[in-house]
1. One of 1, 2 was used to calculate distance in nm of label points 7 Å out along Cα→Cβ at positions 38 and 262, giving 3.4; which?
2. Going by distance in nm of label points 7 Å out along Cα→Cβ at positions 102 and 166, which of structures 1, 2 comes out largest?
3. Can you say which of 1, 2 returns 5.5 when distance in nm of label points 7 Å out along Cα→Cβ at positions 214 and 246 is computed?
4. One of 1, 2 was used to compute distance in nm of label points 7 Å out along Cα→Cβ at positions 174 and 198, and the result was 3.4. Which label is that?
5. Name the one structure among 1, 2 that mean count of other Cβ atoms within 10 Å over residues 70-77 of 19.1 was derived from.
6. From 1, 2, which structure was mean count of other Cβ atoms within 10 Å over residues 30-37 = 11.1 calculated on?
7. Here relative contact order in percent (Cα under 8 Å, 6 or more apart) was calculated and came to 20; which of the structures 1, 2 was it taken from?
8. Of the structures labelled 1, 2, one was used to calculate helix-only ellipticity at 222 nm (-39500 (n - 2.57) for each DSSP H run of 4 or more, over all residues; to 500), giving -16000. Name it.
Structure 1
Amino acid sequence: MSAQEDASCRLVLVVGVGRSGTSLLTGILGQVGFHVPQPEVKADDTNPRGFSEPRWAVDFHTRLLQARRVTVNDARPEAFHKTAAAADDAAVYAELRDWLGGQMREADALAVKDPRTGWFLPLWTRASTDLGAEARFVTMLRHPAEILASAAKSYGDWQKPASRAAAWINITLETERATRGGRRAFVRYEDLLDDWPRELSRMAEPLELPALTGAGLRERFPQVDEFVDPTLHRHRIRWDELDVPASVRDMAEEVWGLLQPLADRGGDNAETRAALDEARAAYGALYAEAEAISQSSVTAAKPRKKPPKPKQSATAPPAPSLKVRLARRIPARHRKRIKGAIRSLRRS
């Protein structure tokens, strides 16, 4: 498949932390004509309208994350260095390129969403560029406290709120940095629920998707109104309901504020990016400090090795023979009689 053959394909990668509204946006794109690769992850109680996630992409990303010992909500800044190397793995690259090329042959407008995609943006960028379809990026923005509450209800409490909040900072800041230089847009979750035609039209401009701009979207795609359900915005809590340390809470709130201009026309500028760069550096310093003081906890959590069996001393006496061990089991009062009987037998 040549780059020229695929130059007309419009590939949109919907990125952002899980529970931020990525399923909603991808579902809308599917309603207005974008192809969502099949089969999809099945809907469940945590996402009754569907995830809009290709099963292949979820399995592919999960395997890559597990091989690098990175979790989908990993708070470590260095975790992105581990996943970025996937773009240089020839076998991994070929696997994604083959799958993506096949999807591009099926449709000229493609929307791919998986919260894990953000960990592998260099890989996706390389594959899509080589196929002649430069990726466009849409990042969903939702207040981190709401994301934490929704994630706890959907995924359980195996990851503590403090860790989830730190992961939100880490992933959000790195996703913003990684999508710079490309055609990208940022959409607030509540804005999309409030007026999806307005948000679709606004994000279409930087993404260069003229079919989604202008008036009349609601009349052209009436089915979207049935798909968008504002009542699904069920988690409207703030920090006082979550057990998150003040240092992490305050930093998350600061980052949330710094992100807001990105969702407004003209807000994606050098000043906004510089402020986010400072926040990313501050988070790196905070996490390094936390790692430095938590070494004892990490050491205590490591599985203990079984202590080695004590070695027998080189000067230890040899083990008694079987004859001696049997003799010791005979009561002492009978040993003389047995010895005498043995001597008599030997003389006879």
Structure 2
Amino acid sequence: MTPYELWQQLFDDAIMDLIVDQTMLYATRNRNEKDFVVDHNEICRLLGIVLLSGYHSLPNETDYWSNQPDLGVSIVSESLNKNRYMAIKRNLHLADNQNLEAGNKAAKVQCLYNLLNNNLTKFGVWHRNLSIDESMVPHFGWSSLKMYIRGKPIRFGFKLWSLCATNGYPYHLQIYKGRDTTGNTEPLVTRVVKSMVDIVSSCSNVESHSLYFENFFTSYQLLLELREMNVKATGTIRQFRTGGVHTILPSDKDMKKQPRGSFDYRSDGNIFVVKWHDNSVVNLASNVETYLPVRSVGRRVKGQSNTCVSQPNLVKSYNEGIDGVDVMDRLL
């Protein structure tokens, strides 16, 4: 398939119908533009210009239609007239403003996400390693959904819970809408992970996949619940979430005194926890992986030439499976 044909597999006729219908409804009913009409072809051209502007940036949006040789972009002006582009963009809508789901802060885009998520999994889930993490959609305007996350490359915007393969392909994107009001007492991260497991199980056999997530999600109780569901999971873990194992393992201070590559571990037969000294001391837990086989990896040690240090198998598996959401962000 060509890149455009692949794009049509995700943005199919159902999504284009949604955009066309809701845009025309908003224009005629809310803006009283009775003669406004738009079709799939024009919506595709508008979306193409928006995508182009993501990597071909100009000082002002109207500069794409400029007559100046250092500003104008011929592929844009040939695709859609400037006034027509502005008219469609001014009316662009994805949901009926008079029939929005009560209590859903993302109601205006929820229909698009539902259709897109269905298309992302319509061929099944075919990657073995899957990662779950948060992703940010940049936004600097006002919105009750906008968040600030310190330390992220994109600090301001909308937060998504993402389920991705190691090559960055997203299987599910879920908008974070704030505090749960349904009365569910489960921790937020547990609900997120379980919802992603439900997505995988609806399209594939969960036993054929391995989940990886960072210490924001990982806890002893979550790994235990996933084990009972026959879901293989591995992640970095914060010490106070290890179910008391951190009181038995050496402290971080003691581990730093040991040679680089040193590790210690504990297991109760269900969950395996390892503490490993690398650049810093890292704690990992898994309901399927152990430290065996121990591998040697190259590291640069201060005052020495490159040397080999020990690496538990659990660490290697985690490194291979965790980067999916980060790869998606880089591709975006």
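Quick note: the coordinates plus some simple rules give every number you see, no bench work behind them. None of these values were measured; they are calculated from a predicted model. Cβ atoms are built from the backbone, for glycine too; each structure is taken alone.
1. Computed on structure 1.
2. Across 1, 2, distance in nm of label points 7 Å out along Cα→Cβ at positions 102 and 166 peaks for 2.
3. 1
4. Matching structure: 1.
5. Working: 1: 19.1; 2: 13.6.
The correct label is 1.
6. Label of the originating structure: 2.
7. Values: 1: 20; 2: 13.
The read-out comes from structure 1.
8. On the way: 1: -16000; 2: -10000.
Source structure: 1.
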